[in-house]
Structure I
Amino acid sequence: MLRLELPTDPRWVDVAKMSIEEILVDHAYCEQKAASSCISLIVKFPELEKLVEVLTPVVAEEWDHFQRVISQLRKRGLPFGKPRKDTYVAELMKFIKKGGSRMEHLTEYLLMNALIEARSCERFKLLWKNLEDEELKAFYYELMVSEAGHYVNFIDLAKTYFPVEKVEKRWKEWLIYEKRVMESLEIRGDRMH
């Protein structure tokens, strides 16, 4: 369903399991950024009723996820910590086409967000299947399902506001680019992406 060109290196989850505090901190910031990204799209395109209708509950879900990750940190007596540069997202931002119409611009951001949700979903699945902590396993299963829904929302919105064949073509380009990004990044257990 996610159509990612390159699965996460299996070593990532082994490293992540040894750095669960770092993963939880980075994950919290990822959820905050996801909520902010949706808010930004709503503010930039308030006239697009379906976009506002679809993304408003996503904002609430992402913020709830943020709060729940913070709760997981607190339960474990772990500090929240400082945000880190998200190299993965920074690299994806470089692929956004400049210029074009407002709807082309919107489509670029919707597809980038879909890709981030797809990769998050895939990583949450790895955590769900490989963590020993039963509470965190259940937590990551639930979030995996949620992120899959968000991925579908972004793809569907892109197809609502831009021709389907152009969205499909551009999505394939995004997937190929993301594969190259994944190949270039080092395996780090302190980052969700």
Structure II
Amino acid sequence: MGIRAATDWLIGRWQWPYAGLFAAVLLLALVPLVYVWAGLVMAAIVVQLPVYMLHQFEEHHDDCFCRYVNRVVGEGLPVLSPVAAFVINSVGVWGVILVGIYLAQVLAPGYGTIAIDLGVVNGLLHVVVATVRREYNPGLWTSLALFFPIGGAALWIVTVFGGADVTQHVVGALVAIAIHIAIVAYAISRRRALAGGAANRAL
């Protein structure tokens, strides 16, 4: 399978959330070994990746999150494309969590808050949107069932047993908030660009 065929399968046919689901199961099976080899703190940080992958399955299977964003934020305009959603969730989620895991191992365990807060902040946004709009949004249930209990426990573990200080907690929170602000800003700018283009064509 060539790169183009693989890209078409992952993005064009919207298979990456399903592939991520299987990868999450395998990664969860490895977490006990991480605990044995690297201890409780690193296990609590590493588990954030498969937990987020499970969340992504609820959020993105059958392109449901793109359709939701395009309806709510885009007001019918395609502000979030399948390619953009894949890049955001691969680079902006998997990549950032991986960076947090490496920093926790190489520099200090407290930098694992980068990996943890990404999910917690995302979960908070899902709850806020659901509360304001009084409707379900894709990813809400796994936010409640996974991000809050597992992310909250991980923050406690990293603080108590990993020695995470205030600076490291602030760094983790700011990284997570900045990524989500960038995503919202991207969707809004896309809506303005698409709406402007539609208006120009109508003239």
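Here distance in nm of label points 7 Å out along Cα→Cβ at positions 8 and 24 was calculated and came to 2.8; which of the structures I, II was it taken from? This figure was derived from II. Assuming 12.9 is mean count of other Cβ atoms within 10 Å over residues 32-39 as calculated from a single structure, say which of I, II it is. Derived from II, not from the others. Here helix-only ellipticity at 222 nm (-39500 (n - 2.57) for each DSSP H run of 4 or more, over all residues; to 500) was calculated and came to -23500; which of the structures I, II was it taken from? Corresponding structure: II.
Out of I, II, which one gives 1.00 for FRET efficiency 1/(1 + (r/R0)^6) of positions 40 and 64 (r between Cβ atoms, R0 = 41 Å, to 0.05) as computed from the coordinates? Computed on structure I.
Calculating mean projected area of the Cα convex hull in nm² for structures I, II picks out II as the one with the greatest value. Suppose you compute relative contact order in percent (Cα under 8 Å, 6 or more apart) for every structure in I, II: which one lands on 24? Computed on structure II. For which of I, II does P(r) over Cα pairs in 10 Å bins from 0, in percent, for residues 80-119 alone, calculated from the coordinates, equal 34, 41, 19, 6? The value was obtained from structure II.
A short reminder: the numbers here are calculations on the coordinates, not readings from a lab. This one's a predicted model, so the numbers in the text were calculated from it and none came from an experiment. Cβ atoms are built from the backbone, for glycine too; each structure is taken alone.
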